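Where a number appears in this text, it was derived from the coordinates with a stated rule and is not lab data. Please read all numbers here as calculations on a predicted model, not as lab measurements. Cβ atoms are built from the backbone, for glycine too; each structure is taken alone.
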Structure I
Amino acid sequence: MKKLSVCLLLCSLLAGCGESWNAPYSVADAGRNILYSAFTDRPKHLDPAQSYTEDEITFTAQIYEPPLQYHYLKRPYELMPTTVEAVPQPRYFAADGRELPADAPAEAIAESVYELKLRPGIRYQPHPAFALDSSGRPQYLGKNVAQDRYLISDFPETGTRELTADDYIYQIKRLAHPRLHSPIFGMMAEKIVGLKALGETLSAAAKDLPRDGWLDLDAYPLSGVERVDAQTWRIRIRGKYPQFVYWLAMPFFAPVPREVDRFFTQPGMQEKNLTLDWWPVGTGPYMLTENDPNRRMVLSRNPNYHGQTYPCEGEPGDAEAGWLADCGKPLPFIEQAVFTREKEAIPYWNKFLQGYFDASGISSDSFDQAVRVNVGGDVALSDDMRSKGIQLLTSVRASTFYMGFNMLDPVVGGLSPRSTRLRQAISIAIDQEEFISIFQNGRGIAAQGPLPPGIFGYEDGEAGINHVVYDWVDGKAKRKSVAVARQLMVEAGYPNGRDEKTGEPLVVYLDTTGGGMGEKSRLDWLTRQFAKIDVQLVVRTTDFNRFQDKLRKGNVQLYYLGWNADYPDPENFMFLLHGPEGRLKGGENSSNYLNPEFDRLFGQMKHMDNTPQRLEIVRRMNRLLHEDAPWVFGLHPKSYTLTHRWLKNRKPNDVGNNTLKYQRIDAVDRAQARREWNSPVVWPLLAGLLLVLAGVVPALIGYRRRERAAVK
């Protein structure tokens with residue numbers, strides 16, 4: 001009877017083993033409509049006035065709703081309304097106030113006016129800032145409200161209200177708040193009428209306030225933004241700036257209610273991370289319900305979401321890919337999204353293979369396990385991945401990585417023939433194709449200029465190549481030989497890497513951070529690239545903040561950076577080389593490149609619609625950049641994403657970021673796959689049990705015999 005009991009207990013334990021034996025999530029959530037993902041870098045800012053990084057917009061774009069968004073499926077990218085009735089069409093006015101026709105020349109336009117009108121009935125997520133007491137006053141506004149409260153959930157009463165035009169106006173004013181240091185304030189202060197003056201006024205007012213004092217923005221007018229009625233507002237822009245509509249699709253222009261800002265600026269809140277920077281508040285499909293950026297963050301469906309429907313049209317191939325199957329269905333599909341912080345690539349990858357993450361990138365360590373490169377360079381999933389039903393999504397990202405020269409440097413800078421030839425030689429010597437092959441597993445294309453694919457002005461084929469660095473041979477771009485680079489070194493006055501006047505070896509200095517290009521293997525490779533033309537490279541590695549400070553002060557010679565498209569327009573990349581945007585002037589032109597002809601063309605191009613005339617100007621700008629070589633044009637990365645078969649509607653999108661609401665989970669399929677893929681390996685346990693029984697049973701039999709003999 002004892003042997004039978006042990007066996008029954010063992011069988012019950014084994015039968016109970018399944019997905020739960022190693023699952024990182026609650027068993028109760030196994031069949032729920034939850035998306036599981038991961039993040040590596042903790043977000044620093046979730047306040048829409050401050051947030052500007054890729055790891056932050058993963059969250060902010062699902063919570064906040066700017067007036068416009070991008071169509072999820074259409075390519076080229078197309079703007080569409082989010083909370084407003086229509087994409088605004090600017091009206092143009094001359095300096096004397098006369099309205100001008102839509103085709104008026106840019107130089108005649110003094111102001112552009114954008115009018116936006118909200119759709120009615122849009123409401124905010126539940127939040128304690130909206131809770132009112134019996135007399136209609138804010139429930140949580142007063143002394144010691146932060147005492148003994150550490151989370152938003154510590155405020156049990158919540159409320160909501162309808163979205164208004166005032167909320168959008170309030171957020172535009174917040175861009176000028178001196179304590180928020182919005183990264184786009186400098187640029188927008190030059191565009192939005194009155195914003196610069198408002199910034200100066202607020203800076204003066206803030207000096208008289210304590211550190212956590214309340215600066216009531218409603219008390220300070222902004223001349224360039226007008227409230228027409230409760231649902232309508234106008235924004236006045238200096239001159240003609242067609243790209244402004246793209247900014248209206250970014251969280252910088254999402255609404256922030258005055259009462260939420262007031263709630264979070266009460267004494268004691270900031271010390272407990274009870275801030276808008278930690279707990280965002282919006283009208284979007286999701287709300288942040290858990291924020292532990294060192295462990296996990298959770299987005300939950302906003303019960304007050306006004307609703308949209310899944311698109312019914314896209315581009316050719318979308319129907320075949322299954323991306324139109326949910327046409328017309330209400331959004332969002334997913335109930336909750338759980339983001340777990342994974343600092344190491346291997347645990348992240350293993351959990352994806354077990355089905356515990358619904359999608360994953362592919363690290364270099366896992367590349368060969370995930371995909372294979374066929375003859376001709378085509379990439380396909382490995383047999384193991386296909387057997388699990390995993391899908392591969394690829395796209396060339398709207399990003400450009402480059403090595404920049406400080407054009408103010410006496411050695412590598414300036415537009416003299418000597419320094420220009422030196423930069424051209426270095427551009428040829430650094431073999432981007434080899435870098436992509438070794439360090440990117442082929443995931444990228446060599447950049448021919450600042451514009452990535454998908455941006456107006458980017459051209460394939462011979463028309464688009466950098467003729468300073470490449471030749472067109474047999475229908476494709478071929479990098480010029482090292483011999484050409486060495487000849488350019490001679491023309492620059494550095495034969496065999498030595499100054500022809502002094503005989504001193506040429507030494508150049510690269511400033512970088514520890515990650516990315518700062519990894520030792522990459523720097524060793526880069527050192528060898530410079531050595532091909534007898535240039536000695538010295539690397540100065542520092543932390544990110546110090547690196548940025550050196551860029552701001554112009555204390556670099558060479559540096560590595562990248563840029564992701566804010567919006568799909570060539571202006572968003574070309575401005576990185578616009579003279580007035582130099583870093584020493586507070587802009588983003590880290591090379592401090594200054595070419596009057598380039599700047600003149602930029603001034604024309606940025607005001608134009610996408611016409612053949614605009615394309616020709618972009619071509620001329622690219623030719624100037626090829627010749628002047630202020631950057632070593634690096635690469636446009638290819639995005640490789642693996643998704644499990646149960647994750648639907650995941651189309652690559654490099655510009656629109658509010659994509660969570662379109663995705664769908666087949667939770668039943670996922671639960672079944674997890675059980676199959678994570679069944680416990682029981683044979684070692686059974687083998688061990690048999691060995692134990694083999695030793696115990698004879699001993700037990702002998703013991704019973706001795707007992708019987710003693711009784712007799």
Structure II
Amino acid sequence: MAATRSRNTRTGGRLAPLFFPTSVAVIGAAREPGKVGHTVLDNILKGGYQGKVLPVNPKADEIAGLKCYPSITTASEAAGTVELAVIVIPAPLVPGVMDECGAAGVRAAIVISAGFRESGREGFLLEQRLVETARRHRMPLLGPNCLGLITGENRLNATFARLMPLPGKVALMSQSGALCTSILDWSVKELIGFSRFVSFGNKADVNESDLLRDWRADSRVGVVCAYLEQVSDGQRFLTEARFTSRKKPLIILKAGVTDAGARAASSHTGSLAGSERAYAAAVEQTNSLPARSMEDFFDLISLTSLTALPGKGGVAILTNAGGPGILTADACEKEGLRLAAFSQNTISRIARAVPGAGNLYNPVDILGDAESSRYRDALRILAADRDVASIIVILTPQAVTDIEGTARVIVEQAVATRKPVVGCFIGEEDIEVGVEALRRGGVPNFRFPERAVAALAKVHRYAERRREEKVFEPVSFRVKKERVATALDFSRGGGYLHIGGFQALDVLRYYGLKVPKGRLAKSPDAAAAIAAAIGFPVVMKVVSPNIMHKSDLGGIRVGVADAEGAREAFEDIQAAVRGNMPDALFLGVAVQEQVADAREVIIGAARDPQFGPLLMFGLGGIYVEVLKDVSFRIAPISRNDAKKMMYEVKSYPLLTGARGEQPADTDAIVDALLRCSQLVTDFPGILEMDLNPLLVKPRGQGAYVADARMVITP
């Protein structure tokens with residue numbers, strides 16, 4: 001019987017032949033057990049797939065009771081169009097076979113074979129040929145160097161894994177085949193079901209963004225989880241992940257987020273940014289669920305696949321032991337998970353259901369002698385409270401505890417309420433019978449309260465943000481883009497890739513940012529005249545394409561109060577530069593108006609290799625340089641993103657008028673962040689940028705870029 005495609009699935013999509021083929025050819029099928037070609041064919045046959053299966057091997061006439069074909073061409077001629085080819089042959093032969101597949105009308109391919117990009121230069125070139133061939137024939141290609149894929153609805157197991165997952169609503173993509181097999185083993189024990197199971201290996205063609213787009217529209221997928229080592233196209237991933245998380249939970253475990261070593265960077269932003277910062281910003285901006293470890297990954301998969309999302313409200317803790325209840329409450333506060341505030345009616349009902357020595361408030365302690373009926377009564381009461389969005393049920397094995405009976409009661413009440421109910425059976429041997437009952441009933445269990453709270457807190461935050469999230473709308477201003485392009489090209493033409501001083505300020509001014517009045521002085525007398533025209537006091541700074549950090553060389557004077565002071569400042573700055581950097585090109589001294597009554601902040605950008613322009617915000621001085629109190633977002637950003645960047649820095653209260661000071665003009669900061677976002681998005685050639693300092697006046701008075709520097713591409 002031919003395999004049918006689910007009505008709930010987007011059958012017309014590019015990836016449909018991968019997941020719902022009516023026929024599958026295994027190129028490299030083998031008779032000998034232990035060979036990958038044998039295991040893949042065996043898995044397809046034993047998994048329950050009902051479509052045509054065609055082994056291809058020129059050295060065999062029959063394998064596993066099926067007629068074997070010498071080539072994909074003969075297989076296609078004999079059986080009609082082959083929709084999916086699973087290729088398990090030596091890497092050097094794969095591009096040629098892919099060409100044959102295309103000519104034979106094969107609609108999609110999985111290349112399990114290794115020996116491509118991961119093996120060195122020759123493998124990289126081989127992979128390029130493979131991709132060119134696949135795209136020429138318009139065949140989606142999964143792999144190479146992958147485990148394969150499994151689809152739940154049509155029971156297609158095109159992998160060399162040992163197990164077939166249970167049917168369910170979780171879709172997994174993984175860049176690691178070994179992690180896939182570990183998750184499979186865990187999921188079968190925990191009774192977690194999967195609708196899609198994909199190892200994409202080198203991601204030469206089909207990547208994480210393709211799968212997100214496909215699974216977002218697939219009603220049989222309820223939860224998406226991804227293990228990623230690198231992202232193929234960061235900007236596209238942001239878009240696809242943002243849309244996906246609006247419809248269903250997206251759990252991401254990202255490897256390789258730490259920097260292998262210190263990176264030479266000219267700007268504050270460049271030195272503070274890194275892949276971990278970019279990844280954290282991507283998760284924040286897409287409202288994904290971040291897994292910090294494999295344990296965390298498993299916990300989030302379990303919780304989101306077995307329970308509904310929590311509504312508005314807090315968590316209720318139900319326990320038969322005071323200590324674990326208190327520890328759970330502590331964990332909630334640390335994770336930012338609010339304890340539910342019970343209504344008076346709820347408290348009165350608990351008082352009638354719990355002995356006098358118990359605790360009526362959150363956490364609810366029903367005492368160590370609690371039977372399953374007491375758990376049932378308490379659960380019913382808590383589930384009915386309007387401020388209870390989820391419930392953690394703790395059980396410690398006491399002498400009189402009916403462990404299995406209590407587990408059945410929890411399952412019963414979890415089914416009766418739409419609110420998430422999670423178990424926390426603490427122990428090992430005695431509780432196993434209860435844990436198994438929870439597992440069979442589809443209730444997630446955590447061996448320790450901290451794990452339950454950590455997972456539940458992330459899901460609460462996700463659900464809350466999904467309820468409140470607005471459509472992403474990057475802000476666009478009318479700017480002088482052509483003038484910026486001319487300025488950058490002029491700098492490149494002169495061989496200057498580090499831009500500072502008035503040239504950097506001009507670029508920002510073209511994008512609508514305010515800068516203080518100022519001019520370049522080339523002599524002490526000119527400095528005095530310019531300062532007098534601007535009005536004292538003034539700030540004076542060295543101008544040199546070779547000097548980025550002016551204060552380190554004595555190249556800045558602040559509060560210059562008169563003409564004679566301006567002359568002296570010019571001479572002092574010139575002498576300091578000649579003494580510390582005699583080879584630096586000294587162009588003169590910038591004389592600027594001094595902006596009074598302002599708070600210093602810094603805005604920066606650095607280009608991440610995966611995600612693109614990464615914006616930074618922080619308060620100036622020690623807050624950035626010593627405390628590294630900064631926030632990040634990937635450009636382009638929305639107005640809401642810009643506001644969150646401010647709120648996230650720990651020193652933000654200093655901008656709101658701490659200790660009687662006037663509140664800073666935070667609207668001007670938001671405006672500056674949005675304009676910088678547009679600038680680095682419009683000009684990918686800006687590798688690094690610092691607005692340091694951005695001088696923020698009191699509310700309603702704006703902000704001024706006092707100094708800036710940029711690093712651009714050649």
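The value -8500 for helix-only ellipticity at 222 nm (-39500 (n - 2.57) for each DSSP H run of 4 or more, over all residues; to 500) was derived from one model only; which of I, II is it?
Details: I: -8500; II: -12000.
The correct label is I.
Comparing mean count of other Cβ atoms within 10 Å over residues 416-423 across I, II, which structure shows the greatest value?
Details: I: 18.0; II: 21.4.
Sorting by mean count of other Cβ atoms within 10 Å over residues 416-423 in descending order puts II first.
If relative contact order in percent (Cα under 8 Å, 6 or more apart) comes out at 9 when worked out from the coordinates, which of I, II was used? Walk me through the intermediate numbers first.
Numbers: I: 17; II: 9.
Checking each candidate, the match is II.
Kindly point out which one of I, II the value 0.40 was derived from, the read-out being FRET efficiency 1/(1 + (r/R0)^6) of positions 392 and 464 (r between Cβ atoms, R0 = 25 Å, to 0.05).
I
If distance in nm of label points 7 Å out along Cα→Cβ at positions 520 and 672 is computed to be 2.4, which of I, II is the source? Write out the running numbers ahead of the final one.
Details: I: 4.9; II: 2.4.
Label of the originating structure: II.
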